[in-house]
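Next up: the structures, one after another.
All of the numbers you see were taken from the coordinates with simple rules; none came from a lab. Owing to the predicted nature of the structure, the values given are computational and were not obtained by experimental measurement. Cβ atoms are built from the backbone, for glycine too; each structure is taken alone.
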Structure I
Amino acid sequence: MKFGERFADTRFAQWLLGVWAFLESSIWFIAPDLLLLPLVAARPKKLFRYISIALGASILGGITYISLISVNPSFWELVLSSTPFVKEYMFVYVNERYDSYGVWGVLWQSFSLFSFKIWTFLAFERGFSWLAFFSLAAISRFARFFLGAGIVVFGAVRARRLLERHAILFFSLFVLVFFTLVLLVE
């Protein structure tokens, strides 16, 4: 059994994924997909378990973020000003989605490459219902997690030997593409 498979079977991997997803939606900036996708590649049969952990922790992190903002309104500035790759035009884009679609605009969140914290803060600022916002955010995030994991499972099942022989190369390329996309958004 390879290291990745052994790691994917541990409770630590699941806890790490949950903590990562929670932190990303509340104070951190690196999407949990970076851990979710390799775990799914190692254990495709656990796809829904991993997605559920990432989704649940992510929504809980967003609720925590909003709760902290309601207690201390300047908290959002502290977090977003220290989050890399957060730019003014992102606020404009999110506000345009909300102007056009109301709370339904959050469905664009997962595919925008913009921080979930921007979407969450602006939804809070507009007074959107927490229940509506987080329900739609969960649908959006589930779609992204499932699409990414589905592509990985489809590819992993068909190219397992290739992945095992060149895992570091593929992971490096994934990280390179991910950060290139993030920088393009900047």
Structure II
Amino acid sequence: MGLLELSLLALALSGDTLIASAMCGLLNPRIARWQVVRISSVMALFQGLMPALGGAVVMLFKGRVAPFGPWMASGLLAMVGGKILLDSLKPGQRPQFDLLKIKTLLTIALATSIDAFSVGMGMELIGANLLAGILVIGGVTLGASCVGLVLGGRLEQRLGPQAGVLAGVVLIGIAIKVLLQHLL
């Protein structure tokens, strides 16, 4: 697998991270630069290391775990999206989606990177260079998360109170997309 293929793969994998980061920026519009770097680094670390874990699982278990990944990702994203949506519909309450809280950050990082786990399994099966994949996927995800956080903050200025509804619906939509991709 060449650099072009790895770059396209990384762009595809980082889409969910871009959207989740944008939703965080939407709900936390005054996020500091150091926070953008911290959040994006964790997202990139998860997205970059998941292919290595996927490759290791192929070597150890020959794919018995992979069928459960999409169900786990969908469940995590739907729970977070549902909470945000419900919070945003309560009068006078701003939804809480604080990626600076380690529990929330790790949940979203895991949920948006499970597809990279499956990709790592595939890369191992075809003998692709996992180290190159880790570096390219992690780097692209770092950039996508930074862009998402900044753009989400700017979008919040236009949407105001409806930002929470949009964030919740989008995360639930990602959960549905992940599940449908697995089922179809």
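Compare relative contact order in percent (Cα under 8 Å, 6 or more apart) across structures I, II and report the one with the greatest value.
Values: I: 24; II: 48.
Checked I, II; max of relative contact order in percent (Cα under 8 Å, 6 or more apart) sits with II.
Which one of I, II has distance in nm of label points 7 Å out along Cα→Cβ at positions 19 and 35, as calculated from the coordinates, equal to 2.4? Walk me through the numbers on the way to the answer.
Details: I: 0.7; II: 2.4.
Here the read-out was taken from II.
Work out which structure the value -25000 belongs to, where helix-only ellipticity at 222 nm (-39500 (n - 2.57) for each DSSP H run of 4 or more, over all residues; to 500) was derived from one of I, II. All intermediate terms of the calculation are to be shown ahead of the outcome.
On the way: I: -25000; II: -28500.
Computed on structure I.
Quick check on the output: 2.1 is distance in nm of label points 7 Å out along Cα→Cβ at positions 83 and 99, derived from one of I, II. Which one produced it? Can you show the working numbers first?
Numbers: I: 2.1; II: 1.6.
Of the options listed, only I reproduces it.
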